[in-house]
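What follows is a group of structures, each given as structure tokens.
Read-outs: derived from the displayed coordinates by stated rules, not from any lab. This one's a predicted model, so the numbers in the text were calculated from it and none came from an experiment. Cβ atoms are built from the backbone, for glycine too; each structure is taken alone.
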Structure I
Amino acid sequence: MLQTLLIGEPTSIKDIMLNALTKRKHKVTVFDSVGEIPENLDYSKYSLTVISSVSEDSVQFCRELRLKPTGKRMAVVTVVDPNKPEQLDDIVDAGADQCIIESIFDEKRLHVRLAFAEKMAQEKVQWQITEQQLRESEARARSILETTVDAVITIDTRGTIKSFNKAAEKLFLYSSTEVVGKNVKVLMPDPYKSEHDDYMDHYLETGERKIIGIGREVTGRKKDGSTFPMYLAVSEVKLPDQHIFTGIVRDISEQRRLEQEVLRISEHERQRIGQDLHDGLGQMLTGIGLITKNLSHQLASNGHELAKEADEISSLIKEADEHARTLARGLVPVEFEEKGLEAALERLKQNAEKLFDIEFTLDVSGKLDFDDATQAIHLYRIAQEGVSNAVKHGSSTKVAVHLASTEKHIRLRVADNGSGFAENWDTKGGLGVRIMQFRARLIGGNLEVSDIPDKGAIITCTIPVINQ
């Protein structure tokens, strides 16, 4: 049962309207003028207001009613005098939803008009309820968004930032007003910012996901230009009128620092062992080898029957010395040559060609200048693992290693002509790929694997160059 306000001077038209509303089971509250309405009237109880006679007071009442929160969700129906057409414009401008003119004198038509008014009143009530629920839902979502400890950023399909919460402001040192409306590339260092649009276009065209719904570790750029490692999880939301992506960002600088410290200690111990092998055991074996070789010559010159055995011992010691030095170079691949990484990769090429019987191409361009020596070691290990994977798992006969340095980045690429990676390698990948990804992250880089079935694979590690 609808509760209805009926306002108007006592006339036959008002009686007709009251009779029609009563027949339609309305609970009607009647006032003969606007001035009779109590100031404390609870408008929230009513869903329909009927004004049976239009006047300046009723027009003003209609305007004021629309300003009330409860009045906005109320349907307003007015009866307009056909001899006063100017009333129609005034009352519509004041906010009336429906006007009745001739149909007031036709019972059937009047009931039809009232049926529409009832439906309009119910829809307005429901619309207001839905709107209130949406406002409350948005308020809750906004509260959660602003109080979460993780940075949350939303973008559209063009990469334009749509929202930037408080945690994101603190992490990236930008205020939301500085970045909302700009491309998300402002939060990325080179070379990733130049590749972002290609990734987005590729996904929208093919549906192939490289990060959406998966999460990965990437590099972020703050307002002051500094970079930092971060974990990024991206989700996709498709709405009727828009397509948005939500990224949750977590700073993992401290985690990376601890991992780097653990690996630094590990590499230091590796280097110590390598140097001990090279400078300690290697020198001792060299000395023993010289003594044994001299002894072998003396025994041979005296025709001693043990001369042959002494010569064999000398040869074995020489092999042991070479083996110890090879182990030392493997433990410290970038330390023993002036050219460092380039020389280590050249030795990797020679060993791979000899051990695996493959065609190995090495191309190094640009000036290799590492602020941290561990970067060179990790790049070498990535190349070493990439070559090993290509031969052992991809059955490759050709491997190409490219190392290039520019003002913006250092990039290592290992390409092969093998069988490529197995299906679902990215979710069920072996230990080798995970170790390469781990090493890349530790030196602030990014590792990408491009797989072409039956045509080979390309492993690319990119390290941004931070200009001081």
Structure II
Amino acid sequence: MSRLIVISNRVAMPKNTGVATAGGLTMALSAALQESKGVWFGWSGQTTDEFRPEPQLSEVSGVTVATIDLEEQDVQEYYNGYANKTLWPLFHHRIDLTAYERSFTEGYRRVNARFAESVLPLIEPDDLIWVHDYHLIPLARDLRRMGVKNRIGFFLHIPWPACELMATLPRHRELVESLFEYDLVGFQTEDWLNAFRAYIVDEADGEIHEDGRVTAFGRTMTAKAFPIGIDAENLTRIARSAAAVRSYNLVAASGAFRSMIVGVDRIDYSKGLEERFLAFEQFLHDNPAFRERVSMLQIAQTSRDDVDTYQDLRARLDSLTGRINGAYANVDWTPIRYVNRSYGRDELTGIYRAAQIALVTPLRDGMNLVAKEFIACQNPADPGVLILSRFAGAARQMKEALIVNPYSREDMSDAIKRALLMPLDQRIRRWEILMQGVMSEDVVHWRNDFVQALEATTSRNIPRAVSLPAPSAGRTSLPMQDDVNATQFG
């Protein structure tokens, strides 16, 4: 079989693929890499005074792990800048938070070129190359310029924005044009795929073919939806482990005789945490009989603390939690337990199983695997209820959840009450349908679908270049073609 090369912003390869802290996506990709004796390449997370293109190599479970260090300016312009202050808010429809700065664009170009320069010596003629997420959209363009003719696929883990919003990005056509250097581009859902197609037709005068191919900018590539799943079988096994049972008992005991609502998210404005807290406050206001009978546990892992927007959001969440608890708490009951830390998968499975309700209410999300993890961890004889935002990618697959509008406090408040009062037979029926989907469309199914689709594309007959450009030689980058631009990889 062809060797697989995975390229992502960060390398998530576990030191031991059996550890319970490794995510399902990491497990699936690392398994495929082990099977093909492949390579996982990305940024080390470390900075250096002077960029060196030679990657640092190590071997983990038969997989070559290759990383590079970036200069501090690279991190600020490429990662904190263009990736997280420009593309992330734009793709999540928050143009009010989107920063358009020329230095960010230059840093993004420069680092993508540096990734290409560094990974190039590791690529063999028959390798399949799989690039992940918004940090590395133009990477195939840089590799093609260096003569790489391998099949290259790209998967976007976040939503694709509406055409009108994408058009607000300076040089948006050049960014989209760079995607046509890939042989296959994957999206989480048909909605995000259709948004991409709309851009191609309306802004690029392109053509959509019935077989999934897309033509624009003088090139044709394949664009399809590949909804990502979880490692469901492994997660259900972890849920029965001793560590998970201890976690379950601890949480259940702390909320004895009360129903628990759980939310598990990274702190980000796309997750709708403020709206969720306000909806729970609305529920307490509208339903006095449920006070002291239900509590919310919100696990919110901090992220991107060096970005001002995230610092401000965390401060608002702290203030909101204090206000709600101050208004409703008494000596033996606190409405909201708000925890800023991460938990291992074994602990999380116990928490999911102890909850009667999961609130998964992002304002906009590529997929949201928490919804699927919650379902996989439930007790089949007494399952909890999933309340899911209609704007999460998972909503298309998980129609038996209670689908809500996260912008409406009343809608979410009503859904909480409905979930608490839902009869056991209805909870079981809904859970069984949801669980069937989670098991059949798991992360291995997603991985195999994408890799098989990439293998089915036609590799390009591009001659390998004799001499290579050297973007690390100074602050100038490879020029964009007429100029251009999870979880887990961020």
Which entry (I, II) yields the derived value 0.98 for Rg/Rh (Cα atoms, Kirkwood Rh): II
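For structures I, II, which has the highest computed value of distance in nm of label points 7 Å out along Cα→Cβ at positions 319 and 407?
Structure I comes out on top.
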Per Kirkwood radius over Cα pairs in Å, for residues 87-166 alone, the highest-valued of structures I, II: I
If distance in nm of label points 7 Å out along Cα→Cβ at positions 71 and 455 is computed and equals 4.2, the structure in I, II: II
Winner on mean count of other Cβ atoms within 10 Å over residues 31-38 once structures I, II are ranked, highest first: II
At a computed 4.5 (distance in nm of label points 7 Å out along Cα→Cβ at positions 127 and 431), which of I, II: II
Origin of the derived value -15500 (helix-only ellipticity at 222 nm (-39500 (n - 2.57) for each DSSP H run of 4 or more, over all residues; to 500); candidates I, II): I
Of the structures I, II, the one that 4.2 was derived from, the read-out being distance in nm of label points 7 Å out along Cα→Cβ at positions 311 and 359: I
Winner on mean count of other Cβ atoms within 10 Å over residues 55-62 once structures I, II are ranked, highest first: I
